[in-house]
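S.K.: Pasting the structures in now, so scroll down.
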Structure P
Amino acid sequence: MRKDFSHKLGNLNDDVKKWVSHVVAGAALIDGEVDSEEKPYLMKILESLFSTPEDLYAIEKILQAREVPPIPQIEAAPEIAENALKCILDISASDNEITGMELEYILKAAEALGMDYNEARSLIRFTFQRMRTEYFYELLCSLNKEERFWLAVVIFKSVHVDEYVHEKEIPYLNDIYRLLEGDMLLINNVRNMALQSSLNDLPKVKFDEMTTRRILRYLLEITMIDSHFAEIEIEFIRQIAEVLKFDPEDLAEIKRTVEIVLLDKGVKDETPTRN
């Protein structure tokens, strides 16, 4: 579903709007060129940021050049900086997809705004949580009963794979209840199968690529939500990806994204400090 962001731009002046559009274009290019399907949508969003055709043309040239632009420094009051970063995150995550490379670029944008690193990461985590809520709802609407049961079993296994249930993992167990619409008999069957069966013993399922990506991202969140990612959890996720016939390189990219959000892995040291 396409979203309208115009109502979020009201308190940004023209200079900040231009800067936001610059960063949005850069984030869109960071992991490859913008595809023909996404470009019209992105340009429509950017149109709402400008008052003159010349401004829009300058950003269109960035997208056509297919080179990620450097992020210029900009002075902004704390409230304006926060709203600008929220706008960038909302646009970048509007399709419930965001990559690790985009997040790293956006963190550098937050630094250029003069924002505190931890405040920027807090906004990123909030965005990621909202994305999860939205794509889990999409899963509820799209999966059939057999697929829901399979996912419920895998969620249970993901939470218990390290033989310890952290309090932050409990909401994911509640998602099993939602998947199975509160059917206690099915929930009990899920528990028994999760404890007694291997992944290869589960009923065979096949999802489209986007659904598979979102399921794996969701399961990776479970294994990292306690700020620890044990070797047994890494191997478990790899096995699920293998069962779903998902490309290992694509899995590594999703893993990297979740690590940036939940483990703060490798980003802070790469983000320069503003003088």
Structure Q
Amino acid sequence: MLGLVAFSISSQYGRANVGSANQDVAPKVAAHLPATIALSVVAAGEEKLELSGRLTQNATNYADSIDWILKSSDGQTLFAGASQILSLPLKPGNYDVIAHYGNVAFAENITLPADTSVSVNFDLNAGALRIAPHLTDEGATLRPATTQIYALDGVDVGQRVASSVTPGEIIKLAAGNYRVETRFPQGNVEASTSVEVKAGIMRAVDLAVHGSVVELPVLNEGENWTLSNESGEKLALPPGVSEVALRPGAYSAETKLGSRIIAKSFVVQDGISQRLSLE
């Protein structure tokens, strides 16, 4: 069970330079993880292995769903799936366990003796983030922002460990420091902030991203808008895209309609959406 800490951030523009991966990195697997082991005597043929996790060393509750892979000594997969408590009747022998909880990953070799039930409760040292990025433009109807999370320390330092396009999604993470980057799918609105994840705590981050939605005139198939800001930076929108999230500032929009060049100048104010026309 996770405790809850909530805070709001009104983030300035900017991106962190902490990773360049195009996809989430597979978490590094720890060879061992601290665990509490309980043994009990059972009748022959009733041997059992029970696996679970806790978020902190002193937690009394089980961590929610953990992804488990259990293999026999000859490599046969006996179980692969998510479970809060994995309890399986097994024959005495050696078993390999690989588990993931967010970016916490570990592997163990466990021996199940004859006439014994073995219970292993792992100390995950993990928490979670719940990130809700949104434009200061409260009337915005754009697709949700993409959020990416990079590790600033630990075994995955510099790597992207998680991503999400679902506002409010709970993202499980090892305790540590992370960089959170968020960006809307079309435009130049993006923001980043640093967050510490503490074991046993879910931290809710309300990330207000400065910018507004501009709705451009819809063009014919194959035609597109090219935007320019005061610095001359250009942003070519894909054909068919007419709605864009932009930082505050002065812009021009240009397109070619047949032999004509159409250009529109406009100013974006923080939190105020607008619709442009061809007139």
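Just so it is clear, none of the values below were taken in a lab; they were calculated from the coordinates. Nothing here was measured: the structure is a model prediction, and the numbers come from that model.
S.K.: One of P, Q was used to compute helix-only ellipticity at 222 nm (-39500 (n - 2.57) for each DSSP H run of 4 or more, over all residues; to 500), and the result was 0. Which label is that?
M.R.: On the way: P: -21000; Q: 0.
Corresponding structure: Q.
S.K.: Also, I was wondering about something else. Of structures P, Q, which gives 20.4, 64 when Rg and Dmax of the Cα atoms in Å is computed from the coordinates?
M.R.: This value belongs to structure P.
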